[in-house]
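Next come the structures, one after another.
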Structure 1
């Protein structure tokens, strides 16, 4: 097994993030809200806390608790669809996979049944799942000292020739909150104030917008996206009975109005990665969505000048990261950075350094315990601290 120098990697990342000419982007996955902790308390002599928003597995568990029938002899529609997913070899703990199955079945059920489920049952279940998701991810950042704020402040800290792009699969509004509270202007594809409408033309011509505006692309939709009267896509804080949530695309053949926001957002990721010398930093994403993986890896194959640094939370050989390792092992310009190991240039290696103090870094980024070195950029809190240092100012200074 090869050896990789974490100090050298972090130094290169710092230099890259200090550029004002390169296309720089961040991809924020479902693991990022886990770094924001709330409800700190003592349990059994230990200090414990809860994540602000659960990841996909945690969210699925909460939905199951709400929708599972208490009567085992009379399973709910939720129970039935989960059993079908598991029987078919799928992951019954992944709400996005389950939502896809619900929508696929509903689209072909017509006036009949699919696997014993009617279209009416499936549509109602879709609505119930989306309501639980909305309740659980409608959260606000508890302070202005979060990793989201650190990213927002870094994004506007220097005068840029190229805009910062932030991609996310999350439905929450945490990034929007941080950008607005940090006075960092952004464009998300919608125009207007009362009922902002999706403007594909503005999305495709976003290069004409000021480079100081961060681009925010929500690949899986958002809590405040609505499909109104089955035709118009709007962004609004108010939801009426005539509107439905637009969260998580199941990649079906939707009518054009419903399909377009998702496709346009994914197209922005592809366009970004095809830009000369583009740099994308991924955090909180386990590469569980093969649809997105395909866009990332194909774009990197097409554009060898682009590079992706994917930082995962925990040890690299965790079973959760099997698809991530597969992508990095086949793609030389995709560096996969775990706490204990990395795949760089398609080569797996341990983190080894003669002097981890050679580079002044915030505490928690690079940690040594005995002979073991941990690079913790896969923790969004640690990545946020790195960005905070690069921004040249803390949150408190910014507010003063």
Structure 2
């Protein structure tokens, strides 16, 4: 017998057509998932227990309930399915593994590109400085399953005391500081530097953004590439950098020039920058912080404001910690044994994180709060609680592009 409130399946509908991931389905509606599957050439040629759409939702659920086994995640997805005459048959771990391989990473990457954008509205607290949207770039490393394929592709971190216990992938991301929404990301081997990987992300910068970066990112060519997007920059540079004063400004900052390596000695082809230098009074920290910016007019952004603003760069550190420590779990490694699976898994984590952060932003706007005032951990728990028994409430949706929430 069907449960009260449960909608019986129309004739010809597969139970798997009603698989969803609770409130996250609002961010990744079935029509959109079907579109990216078709775009990436992953549409099935025959009916399967695990069609491509279900596998996309499985990967997202796997990253939402990280640490659970394949079959347990499938049970969570299938809980509530069935109409009394038939029931959801939980696939085996081997079947799920084969389905993940058939899907590959491309649909998850395409879904990330379609969905993940900066989300701050003009009234979002903490997301803006004057007319600039605050964004930041940074990188981290992710521990991977210790397999020969992962070691060959990604490598291990080596130091004077030996090599790391696990192979590691490098992840570099762009995030909106005020909402922690990651809107561009790329992965690579450990041999790829954060600077080289970040080049792949700058196409997502826009006029009206102010990009913050730490001193590990500065290089003339990288600076010029980011500057060419039309976004403004506020990057820390090393104290040893040669930045002669060409004009002192009333707010304590000064204009200087930077040069490509071949032009450095002769000072040819100069690019004008503004430099802000400061220490942190009252902290005992005598470190001199040096910031370069493309905002040359002190009236547009006074030096004191820029010095205070630079601390917003730490928001991307918090964002990466949310993904690695709270969503994934401390001390856990990604489960995928092959590089294609690692990439698929990483984009699954990023998609789930973005959806949760988008929900948090919507809640903060309704209450007139800064999104930073909301707990990511509590929000993650709320989203996890939405998954069991969701299938009975999920409408049928099979046609690509159709609206899953009519009206």
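If you line up 1, 2 by mean count of other Cβ atoms within 10 Å over residues 95-102, the top spot, with the largest value, goes to 1. When helix-only ellipticity at 222 nm (-39500 (n - 2.57) for each DSSP H run of 4 or more, over all residues; to 500) is calculated, the result is -11500; to which of the structures 1, 2 does this value belong? The read-out was computed on structure 1. A value of 1.8 was computed for distance in nm of label points 7 Å out along Cα→Cβ at positions 215 and 327; which of 1, 2 is the source structure? Checking each candidate, the match is 1. When FRET efficiency 1/(1 + (r/R0)^6) of positions 71 and 199 (r between Cβ atoms, R0 = 35 Å, to 0.05) is computed across structures 1, 2, the figure 0.10 traces back to 1.
Suppose you compute mean count of other Cβ atoms within 10 Å over residues 23-30 for every structure in 1, 2: which one lands on 20.5? Of the options listed, only 2 reproduces it.
If P(r) over Cα pairs in 10 Å bins from 0, in percent is computed to be 4, 20, 27, 23, 14, 7, 3, 1, 0, which of 1, 2 is the source? Please report the intermediate quantities before stating the final value.
Numbers: 1: 4, 21, 31, 26, 13, 4, 0; 2: 4, 20, 27, 23, 14, 7, 3, 1, 0.
Attributed to the structure labelled 2.
Starting from the value 26.0: which structure in 1, 2 was mean count of other Cβ atoms within 10 Å over residues 175-182 calculated from?
On the way: 1: 20.1; 2: 26.0.
It must be structure 2, since only it matches.
Taking relative contact order in percent (Cα under 8 Å, 6 or more apart) as the criterion, the highest value among 1, 2 goes to 2.
None of the figures in this text is laboratory data; all of them are computed from the coordinates on show. Predicted model, so just to flag it, every value in this text is computed and none were measured. Cβ atoms are built from the backbone, for glycine too; each structure is taken alone.
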